[in-house]
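Structures follow.
Just so it is clear, none of the values below were taken in a lab; they were calculated from the coordinates. Keep in mind the model is a prediction, meaning the values are calculated, not measured. Cβ atoms are built from the backbone, for glycine too; each structure is taken alone.
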Structure 1
Amino acid sequence: MGSTRVPPVLRRTLATVLILITFVGSVRATAGEPEAQADDPTPPRLSYTAGSVSFWRPGGDDWGPAQVNTPLAEGDELYTARDGNLELQVGARAFVRAWGDTQLGLSDREPGFLRFRVAAGHIVLDLGSLDPDTAVEIATPAAGFTIDRPGYYRVDVTAERTSFSARRSGRATMATASGPVPAVEAGEAVVVDGGIVRRLAAPDLDVWDRWNDARTASLVAPVSDQHVPAQVYGGTELDRYGAWRSDPTYGSVWVPAGVAAGWAPYSTGRWIWDPRFGWTWLDAAPWGWAPYHYGRWVSLGGVWAWAPGPMVVRPVYAPALVAFFGTPAVGVHVAGPSIGWVALGWGEPVVPWWGRPHFVGRPWWGGWGGPRVQHVTVHRNVTVGNAVVVVRSDHFGRRSVHEARVARPDLRDLQPVRGRLDVKPRPE
């Protein structure tokens, strides 16, 4: 699918949504550019697409095809064409889905709070669990809804009206441009039409509701939950595209199936710019979320395995878990300055290139429950064939990685980068 332009009516409607966001959410307004911290929450993950789904990030030239495993940032917009369907994972058992001519945007993300805007179309929030003191807010052209408990919620938005329903144990507070109105309780629906609010019984489930129920049932309680915390998204994909093993040194490890000969972690995807986390790895594999934002990679007899480490109570997301190298060539046929990277090995710290000044450049084991290797002089995985990936500096973040692995780098050529990368993003 080529770039998709959103219909003008949706762009006009979005302006109305933004006005309502200002009204119902002004108490949460923050100043300045968001910047990641060590305790920053996991971003929503684009976990599924079908049909035509487009994505736009502020600063981009145009809309483009949405890619599974994209971590959403504030300001991002998604659009499903008439045949489109998408899913965001926003919690251990929490999903937001959209279909059929829907524009959905993420307008705010803070610890314990997410705000989405719906310019038009249909969305479902299937929140099987919701952490205490956590809220999800939905802004539409006619009303805003704040959800702070598990439940099943549906929102349908047209140019003339907005309908909202709550099921299971769901409950949502509601506000319009005229002010707050009574909460929507489980089994209830409200319709806002021309400024008039009508309260009804929730309608019968339709075909899309039943599809959502079946989809959620297929995602909960994957086998991988025995090896990684449920808060680590993408366990179902790990079950489908690989197998778990027990290793005497590393404990539970996951081995991907069907990877090409000579494959290495962080070699089939691309670097994208996240306004909060900076350079972030976006992998092309459907399973490419958990193994690239948590845990470490190890080589077992020539086979790559992802080692999540011992279970932790609170896993912590990272934009990637690699060591970067700056070097003129690194022993490959790359003309001009280049950037290389390698997956971190067992117990090795990441040296953050993102976040606030006091956080950048200091070894960090956030969310890692295993042993900690101090004073790393040579990263273990650089000695594994094809593990080091190198691209020209002017290609970094501009395109997908292709044929850039290094069979046996000269360790003297690997100059560690400890801090921010000297590569600036540009519009795509």
Structure 2
Amino acid sequence: MNLNTDKIYNLLIKVLILASKFLLMICLAKSLEAYELGIYGLIQSIVVYYMYFCGCDLYTYSTREYIRTENELIFIKHSKAIILISIAGILITLVALKGINTLFEYIPIIVLLCFLEHYNQEVGRMLIAKKYQLKAGIQLFIRSSSWCYIIAVVVALNITKIELIYVLGLWALCSFFSLLYGSYILFRATKVNINDIMQEKLTKNWLIKVFKTSSVFFIGTLAVRTIFVLDKSYFEYTDQLNDLGVYVFYSSFAGVLLSFCDSVIFQFSYPKLIQLYKDGKNQLMKNEMIKMLIQCLAILVVFSLGSYIFLGYLIEFIGKDEYVNNIEYFWWLLLINFILASSTIFHYVIYAFNYDKAIMMISILSLLSFIVVLVIGDFYSISAINTVVLAVLVSTLVTGIMKLLKVREGFKKEF
């Protein structure tokens, strides 16, 4: 299969994944109570947070070393380190979950999902490092989207009543099959054997080197992901789970903007930014950045018009007053996602400049600004949904403005 065909298939897979999340949210909003949708959103954010927490961004070192040396024994060390960290991480997760009464009955399935999703992500990264992008895309589809389409068929044909525990169980089942598929492909693609696995040891020097390299990326990533677990946890803390359902519903739809920008703009333009920086082409790099911003703005305009025309019909189809009465939050969340998309472009430019510590500091300041707004909202007894939306908006603005300033500084300093 040639390279262009692979790219087309990969793009098709990304479109199917994007569409599956859209369908899933419609089906869950129609079939579940708002508070149940909120619980689903909270569980999803916890699983994602666990994946990043236990990954520690070790892949940033491991994949780079593999690409440089093509030594497949690196994957064995990486896998052993990931397994050890994940076991420690699940113990921390269990302690944290004990404090969230709403999730008590879901703890076993949450733990299972944490393990499955985490190992799936690491296997997918190894496949990409081995240049099996299409296979990694298929694995991602099985893990992220296959169960969404199954739920959509069940709802469309009214086969049975949808319950949250069934949704989580189906997610876990498809994640398990995804892990089997990805592991099978990975073992076929590598030349390691049982003796290699048994003999390759984790060394103190290797672990120090890995954590030293990945720590900057890890702290920055963790700060950003903390925002997107605290936002939903705040609703649980204030016992406003119906509002959490509204927030999860509209933030999922608004998030399509960022996901679409990532699929059709960022993945193609980001390598160009890196290459233009390496070639010292200042003006062309600026032009590429401006082009990306204009493309994001064009997508925002089209997406906004489509939402203005069709969103009302969609809410009417779902038929829940909670969503009808709170539609204004969608527009605020859409604005937030546009700012996020813009700041992502600035992020790629800063990354091209190798300003890793600056990225980490901006992420930490963004998290701190988010927490400050939450504390103020709680102190003045502002409704949870207003507090959270404002907190996310403020933290996103902080991120966008600081990254823009760093971009300006970088262009003056680097060229």
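Data table
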{"quantity": "Label whose coordinates, when log10 I(q)/I(0) by the Debye sum over Cα atoms at q = 0.12, 0.23, 0.28 Å⁻¹, for residues 169-240 alone is calculated, return -0.58, -0.99, -1.21 (choices 1, 2)", "calculated": "1"}
{"quantity": "Which of 1, 2 leads on relative contact order in percent (Cα under 8 Å, 6 or more apart), largest value", "calculated": "2"}
{"quantity": "If helix-only ellipticity at 222 nm (-39500 (n - 2.57) for each DSSP H run of 4 or more, over all residues; to 500) is computed and equals -29500, the structure in 1, 2", "calculated": "2"}
{"quantity": "Which of 1, 2 leads on distance in nm of label points 7 Å out along Cα→Cβ at positions 105 and 121, largest value", "calculated": "2"}
